[in-house]
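Any read-out appearing in this document is the output of simple, stated calculations on the displayed coordinates, not a laboratory observation. Keep in mind it's a predicted model, so treat the numbers as computed, not measured.
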Structure I
Amino acid sequence: MSNPASSRVAVVTGAGTGIGRAAALALLGDGWRVVLAGRRPDPLHETAQASGAGERVLAVPTDVTDPAAVAALFERAVATYGRVDLLFNNAGIGNPPGPFEDWTAEQWRGVVDVNLNGMFYCLQQAFRTMKAQTPRGGRIINNGSISAHAPRPNSAAYTATKHAVAGLTKTAALDGRKYDIAVGQIDIGNALTELAARFTQGVPQANGEIAVEPVMDVSIVGQSVLYMANLPLEANVLFHTVMATKMPFVGRG
C-alpha cells in the first residue's frame, strides 16, 4: 500500500485474546489505526489499553455470527477513520468436546456459524467497503489453520470449517482482483495462546498416544500478519504457514 502506516486502517476480529490480540498489537505498534472486534467488551478494552495507542485504537463489541452486527462494525470503522485498508478475519472457535458422533446438531452449527458464516459475513462487508472507498481496494487476511491440511483426531467441525475458509480465500482472491482487493490466508500451528496451552500438557496424536507438542510465542504470528499487511497491493501472499518448528505436522510427526 502506498499510504503510510499512520493513515492505514485495520479491522481485527477476535481481537480480545490470543492471535487476534497479537496481530492487533503488532499493527498498532507499526502505526496502524485498528478497530478491535470481538464478542466480549472487556478483553477488547484490555487489548486497547495494552497497546497504548490512544485514539488510533477503537473497540467495537461484535458478534460475527450476526450479519447486522458485522455491517455495523464496518460502518463504525468508516465513520471513525474514513476507510478500511485491512481486515484480519480471525474470529473462530474450536470443536465441541468428545467424538463427533456424540455431538448435537446445535454444537455442529455453533462451530460452522462462527468459523465459516462469520468469516463470510466479515469478508462480504470488507468487499463492500473496499470497493466503494477512494483510493479503492485493500487487503483481507483470513485465519485458516494447518488443520485444513492435516487434521487432528476428533476435529471434524473445526477442520471442515477451515477447509471451507481455504475455499473462501481462493475464490475471494480471484473475485477481488477487479476491485484491487488482495486476499490471502495465514495457517498457524501451535502458537501459545489460552486455547493452545493444552499442547504443553499433552494432546492426542493420530496413533492414539498422548504427547506434549512444541509451541511458539504468539507474537511471532502478529509479526507474520504485519508482514502480509504491509505488502503493496500489487503483491499477495496467498497462503502463509507459520508454525512451531518441531511440532508434529510435516511428514509423519
Structure II
Amino acid sequence: MSVLRVAGLQTAGSPGQLQANLDELDNSAAQALAAGAGLLITPEMFVTGYDIGEARVAEFAGLDLVGLVAQIAKRHGIAILVGLPLGTDQGVVNAAVLIDSSGVPLVAHSKTHLFGDLDRSMFIQGRAPVSMVEYSGVKIALLICYDVEFPENVRAAALEGAHLVAVPTAQMEPFRFVADHLIRVRAWENQVYVAYINHIGQEGSTAYVGGSSICGPDGTVLARADRDRALIIADIDTDVVARGQKENPYLEDLRIEMFRGPDPQLGTA
C-alpha cells in the first residue's frame, strides 16, 4: 500500500505577473507541506496566466520556468505539478510538469486536445494521449483541462495502471457542468482518483468557474472548492484503487478488441 496526500491550489493567480505567481506558489507549497501533502497541483498555465495574449505567452515560454518552480519544490521538499507554457523546437506547448521534492523534473505532459481559438492561437498540440510517472509509490497520469473531457484519455491512463489522474485545468463559463459532474464520472468509470484543479475569477475575456475537486475511485468527492481561493487536500491510497477495480471490474470486463478496428469477418453494413 502507498498513500500520497495531494493538495490542489484553486486560485485566480496574477495573470501576466510571473514573480507574483511564483511567490503565491512558494507560500502555497509551505501551506500544503504543513498539511502533510507530498504533492501540490496548480491550475493550468498558473505560472504565467493563461488568457494573457499570444505574445506574452511566447515570451514567457522562452524562460526557464521549470527551473524556477524546481527551486520552490526543493526549498520546501514537496513535489509540484505545475501548469506553464513550454518552448519546444516545434513551437510552444501548454504543459503540465511534475517536479519531485528534490527539484528534479520527472515528466512533462503537453496538452493534446486544444480548446477553441484561445488554445490554438498560442500552442501546438501534444502527441502523447497521457503522460505517466510513478512517484512515492503512486502511479500518476497527467492530463490538462480539455484532455479529461475525452473518455479515451482517462481510460488509457487507467489501462496503463494509473492510480491518480492529475488535471491542471482552466475551465470557464459556460462549462461548469464538467467540474460539477463529469469529473466524478471519469473517476467512477475507471476506478481511479481524479484531481481536477481550476482557476477562479476573470482573466482577459475568460471567466473561470472554479469547482476544483479530488474524487475517489467510487466517484465520491473527497475534497472540493466552490468559487473562492482554496487549497483542497485528499489522500491517494493505492489499495483503494485496487479494491475499487476488483469490486467494479470495468477495466477487466472491457472487450478492448472490439475497438481496435473492424472485424473482417463481419463485412460492412
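Which of I, II yields 13.0 for mean projected area of the Cα convex hull in nm², as computed?
On the way: I: 13.0; II: 15.1.
Of the options listed, only I reproduces it.
In this comparison of I, II, the computed figure -11500 for helix-only ellipticity at 222 nm (-39500 (n - 2.57) for each DSSP H run of 4 or more, over all residues; to 500) is attributed to I.
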